[in-house]
Structure P
Amino acid sequence: MTLHIGKIDYLNIWHVFELLAQTCPHGPDFHYVPGHPGELNQALATGDLHLSPSSSFEYLLRAESYTLLPNASISAQKEVQSVLFLSPVPVEQLPLWLVQNPGPVCLTNASATSTALLKVLWSQKWNLAQPQWQDVHPGQGLSTGRPFLEIGNLALQHFIERPPGYYIYDLATEWNMWTGLPFVFAVWIVRRNLNLEQSRLVARLAREIHTIILQLDRHFTHLSTLSSRPPWLQAQDLIRYWQAMSYGLGPKEQAGLTLFGERCTQEGLLPGMPGLIWFSEEKYPL
């Protein structure tokens, strides 16, 4: 009855898993499966994972298969630093640049949410004509010489060490300037129809995650000094990155998620905005 849990391999939630391992360690009850959000989306959809922090777009797309952990997300109030659109010219000059430099706008295949967000901003905020989109593997965008979307640790490195010749757009900032709301990049998704023992393990995990989120800022200084921090990232930059995040899923985050679903529907990326259905840990007391 092991619970298979997706583990995003990014710094934006690495510290949560470091703390979670102290109370819900990898073992007979909990099996952690690392991957980027795109891989975890697929594993959730096929049932290979029972639970994962994964793309909010994945929940919106297949909500009939899932419930959500209450009060848990990966969100950004204004700036995320690790979901970036990099362009050789300012966005208002992109139509002319694309005419003069025919070819695609490159999208990382690591994140459904960030790809959908860029497409929404592209047409609905920036009012740009639809380009040719092309998926590329994470980390390949810069080598194409094209405008590109990057996420995760690779994007954070571009934020810290900005590549010459590119204008950088933080997509959470663009969303907040447009809507006044935070952006929810990931939610903790639970597959429906788990058996009783699996559901009890989810409830146990949910309680631990909630406790961790409430106390997370107390651990920033210690966690930022661990040897697993990348050499290009200073401790103070990592703390600043974590402080930009929100890990709850309160009313403002829910409003931002709902508006994103509505905008995706308007864009033709979703058939409609589903309801937010919560996993009820109260059904499975300690």
Structure Q
Amino acid sequence: MRSLLFVPADSQKKLEKGLTCGADALIVDLEDSIVPDRKASARIAAAEFVKAAVAGSPRPRILVRINGLTTGLADADLDAVMPAAPDAIMLPKAEGGTSIIHLDAKLAVREAQAGLPDGHVTVVALATETAQSLFLAGTYRDSSNRLIGLTWGAEDLSADLGAEANRGADGRFLEPYRFARTICLTAAAAARVQAIDTLSVDFRNEAALREECEEARRDGFTGKLAIHPAQVPIINEVLTPTPEAIAHAQAIVAAFDAAPGAGTVQIDGVMFDIPHLSRAKNLLARAQAVPR
């Protein structure tokens, strides 16, 4: 998933537009974008939308962001949307592998009740929204086979830290949030799941979005959150391997294939070793997975 677009569960217009904007995934949001007195009606709307959307083809992946496990709202969220068989649940304010194990158990029960195969619904976790979560980010590995991705957030984290801002005057994240970004990236690598970069709130600033996407791709993120359909084309463009990158990766793989057992190969006078081969194979796998 290159682009994952947040859409409020109580906006039918935005949900329908999200289906056709080119996003690889839609995140039907029951958390931050829904005020408390609309939670119940939003659950009904989310379930109706998810049920219809997952029956379509072609379609983006359909995720539902529930409310956090400590809010007292998560069970009602899951009761409403799990019978509609979403592709994944996004867990906000996750705090390490224990929270994923907890969610896994809740999903397993509801899959059985809904007649869904065990493990049908996967999980993406927001891994940096509390101060405590940063200390637990190394515990996601082997927590659940459902876990497919980790992403990070700065808004809730800044509130938990008591900070005045999370970005400087130049629009770039301040040091505590750069640290959270790094924690997410390394935690995802350790857990062998997708690393997904956070959203850019200034959705009209295309230059800043492109710069963030390029930095994300450079550092190892392969997806990015979005809050407006206009952000999707840039995210998809930057996070799609270019023909030049694909050709370079293919050349590295071919060179190693031509030299079985070699630890290094050379192409046009440049040496490449096993880590380069791993990176090349990962890039080719991402290219193969891009929706056509």
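Each reported figure results from applying straightforward, stated rules to the coordinates on display, with no laboratory input. Worth saying up front: this structure is predicted, and the values here are computed from it rather than measured. Cβ atoms are built from the backbone, for glycine too; each structure is taken alone.
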Out of P, Q, which structure matches 9.6 when mean projected area of the Cα convex hull in nm², for residues 149-260 alone is calculated? P
With mean count of other Cβ atoms within 10 Å over residues 133-140 computed for every candidate in P, Q, 14.6 is reproduced by structure P
If mean projected area of the Cα convex hull in nm² is computed to be 14.6, which of P, Q is the source? P
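Kindly point out which one of P, Q the value -14000 was derived from, the read-out being helix-only ellipticity at 222 nm (-39500 (n - 2.57) for each DSSP H run of 4 or more, over all residues; to 500). If you can, show how the numbers build up before the last one.
Numbers: P: -12000; Q: -14000.
It was calculated from structure Q.
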By the measure distance in nm of label points 7 Å out along Cα→Cβ at positions 93 and 237, tell me the structure among P, Q with the highest figure. Q
Quick check: 15 is what I get for relative contact order in percent (Cα under 8 Å, 6 or more apart), calculated from one of P, Q. Which structure matches? Q
